[in-house]
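Undergrad: In what follows, structures are represented as structure tokens.
Each value in this text was obtained by applying a stated rule to the coordinates, not by laboratory testing. All figures in this text were calculated on a predicted structure; none of them were measured in a lab. Cβ atoms are built from the backbone, for glycine too; each structure is taken alone.
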Structure 1
Amino acid sequence: MRRRQFLGVIGGAAASWPLVARAQQSGNLRRVGLLPIGYRQTDPEGEVRVTAFLDTFRKLGWSDGRNVRVEVRWLLSNETEQIRVETKALVEAAPDVIVISSNAAVAALQKLDRKIPAVFVQVSDPVGGGFVSSLSRPDGNITGFQNFETAMSGKWLGLLKEVAPEVARAAVIVYPDTAVHFEFLRAVEAVAPSLGVEVSAIKFGNRDDIARGIAEFAGTPNGGLIVLPHPGNIDMRALLIELTARLHLPAIYPFRYFATSGGLMSYGFDQTEQWRGAAGYVDRILRGAKPAELPVQAPTKYDLVINLKSAHALGLTISPSLLASAAEVIE
């Protein structure tokens with residue numbers, strides 16, 4: 001049985017879309033499908049993002065049972081095949097608008113449908129990925145909110161080196177089925193010589209690869225880890241944090257909740273703002289706007305979060321200047 005949850009923007013009883021479809025014929029209800037890739041239904045971070053969308057949507061005038069029904073689909077796993085299956089099921093339900101996250105899911109969506117209006121969040125390099133023609137003019141049925149430019153991975157390496165100066169080797173976690181990861185890797189490789197760091201990739205196909213790959217890399221001293229944005233890394237963040245702590249491996253992560261969960265540091269943006277923005281775009285599309293007319297938006301503010309307790313456990317001393325530049329320091 002697929003994991004589905006029907007949510008009205010102000011709560012309400014569960015419903016099925018066949019019933020909603022009949023109501024829509026009388027002009028009462030519109031349908032919106034959400035697929036928050038990277039988060040299982042039990043993950044509080046997923047709930048935060050979906051709630052941000054629903055709260056904003058409500059404030060824009062969309063009320064459960066009166067003019068909209070929102071279906072949230074949660075994945076049982078974040079492996080590529082499961083993402084494809086759930087994306088296909090969402091397309092087959094034929095909502096008025098789809099909200100979808102991650103490069104993997106958008107790639108699957110484009111193979112299945114290019115007609116249903118869609119808004120993406122948490123997607124890196126959407127132009128390079130072929131999802132839109134340009135940021136200013138998407139020119140298709142899809143638009144949304146960009147995650148990171150690939151050059152950001154060079155910034156991550158620089159911060160990792162600043163926190164852990166002894167790092168001479170850096171591994172980048174790469175998922176071979178995610179093309180943008182190789183662009184992130186190339187950006188790290190371009191910066192690495194100036195920092196005196198040798199770069200390699202740890203390629204993961206599934207959860208079973210994680211412990212072995214990281215342990216093998218950590219077997220040689222002076223290593224550091226760059227964790228890229230990916231549904232698998234989000235889903236397995238507890239394992240990644242546990243492994244890096246146990247193997248005494250400094251690591252930098254793309255989102256705040258990695259650091260608040262015990263990771264050494266993160267440098268990224270507030271994802272919940274993108275989910276609020278997605279609600280605004282869905283509102284405009286339901287009122288007649290075309291995705292092609294809505295520019296892709298990128299983050300304008302990035303925050304450094306340092307977990308000082310984790311730094312001390314790794315034997316690292318963070319410079320006062322870096323601590324002063326951090327948006328948040330976790331004691």
Structure 2
Amino acid sequence: MPWRGIRDPYRIWVSEVMLQQTQVDTVRRYYAAFLGRFPTLAALARARSNDVLAAWAGLGYYRRARNLHEAARCVVREHDGRVPCVPELFSRLPGVGRYTTGAVLSIAFDRPLPVLDGNVARVLSRLYALKAAVREPRGARRLWALAGSVVPMRRPGDWNQALMELGATVCVPRRPRCEACPLARWCRARALGRVAAYPPVVARRAPVRMRRAVVLIERRGRLLMVRREGALLEGLWEPPGVELKKGESARVALQCELRRLGVKARVEPTGRTLRHTITHRAIEVEVWEGNLMSRAGMRFKKLGWIDCGREPVATTALGRKVATASRARRPGGLV
């Protein structure tokens with residue numbers, strides 16, 4: 001992994017933020033490109049928000065990028081551009097929680113702080129036959145206390161990375177490779193013959209099913225995109241769309257949304273739908289096509305003509321999915 005064996009706190013920090021809720025193979029593809037664009041913390045702090053989001057496009061969970069960007073600015077502004085090595089100071093930065101504090105400061109500064117992610121929690125739960133799940137508050141407290149009690153004073157960063165690696169490659173959720181585990185002789189779950197029982201399974205939140213309609217309006221090879229508002233996807237681009245209430249007409253709802261944006265267009269159904277999932281929401285998306293009639297009154301601060309295949313802009317995952325499906329349907333054109 002390109003972030004292993006380094007001591008630069010900025011580069012370690014970037015890797016840890018990217019790895020939150022994202023698979024390693026995906027992060028590998030973005031890590032070098034992001035650092036190529038923002039090679040230092042100072043460079044990230046100077047960057048425009050739109051450029052940071054564009055470089056993050058495809059990783060998802062964009063709040064991570066916003067927090068990392070704002071935290072870099074705080075370090076430059078309040079800590080003379082140096083990542084603070086004191087846990088109390090580092091943990092006050094935007095988006096920095098207990099896990100990030102432990103990971104970055106133990107690896108970069110040899111601070112004897114624990115880390116606890118799903119992999120580490122699984123190793124500890126099995127090693128001590130502890131009925132505790134990291135996604136439950138009480139279980140998380142017990143596991144954090146246990147992780148803190150075993151972290152060594154010497155080379156704590158190596159220890160934390162070793163635990164994470166052990167959980168990711170050997171002590172895996174299904175069919176763990178116990179015969180290859182260096183902790184097998186001390187593992188209580190294995191001694192009990194109940195490795196699969198640890199950690200306990202926690203029921204996932206039932207998905208909320210939603211309907212959404214989006215309209216594709218094309219002009220000279222570019223799609224009309226709107227900048228999203230709201231905490232979840234603020235600042236990201238996707239085709240104009242609207243969440244549909246039960247029994248609501250998609251045509252009427254889309255026309256109302258376009259009028260709100262100052263766009264005059266005729267909309268027609270394509271008969272196509274897409275499935276999209278974000279956090280706990282399962283969304284069925286109706287895809288419509290629009291014929292632009294007038295651009296007078298368009299709210300250009302919220303709207304833009306974008307070619308998702310060529311321009312480095314921060315689009316939502318749904319926006320990329322719709323644009324990709326549109327290009328595939330008509331070779332040589334977006335819609």
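Undergrad: Who wins on percent of Cα pairs over 25 Å apart among 1, 2, i.e. which is largest?
TA: With respect to percent of Cα pairs over 25 Å apart, the highest-scoring structure among 1, 2 is 2.
Undergrad: So mean count of other Cβ atoms within 10 Å over residues 95-102, computed for just one structure, reads 18.8; which one of 1, 2 is that? The partial results should precede the final answer.
TA: Details: 1: 25.0; 2: 18.8.
Traced to structure 2.
Undergrad: I have 15 for relative contact order in percent (Cα under 8 Å, 6 or more apart), calculated from one of the structures 1, 2. Which structure is it?
TA: Structure 2 accounts for this read-out.
Undergrad: Let me ask something else about it. Taking mean count of other Cβ atoms within 10 Å over residues 127-134 for each of 1, 2, which is largest?
TA: Going through 1, 2 one by one, mean count of other Cβ atoms within 10 Å over residues 127-134 is largest in 2.
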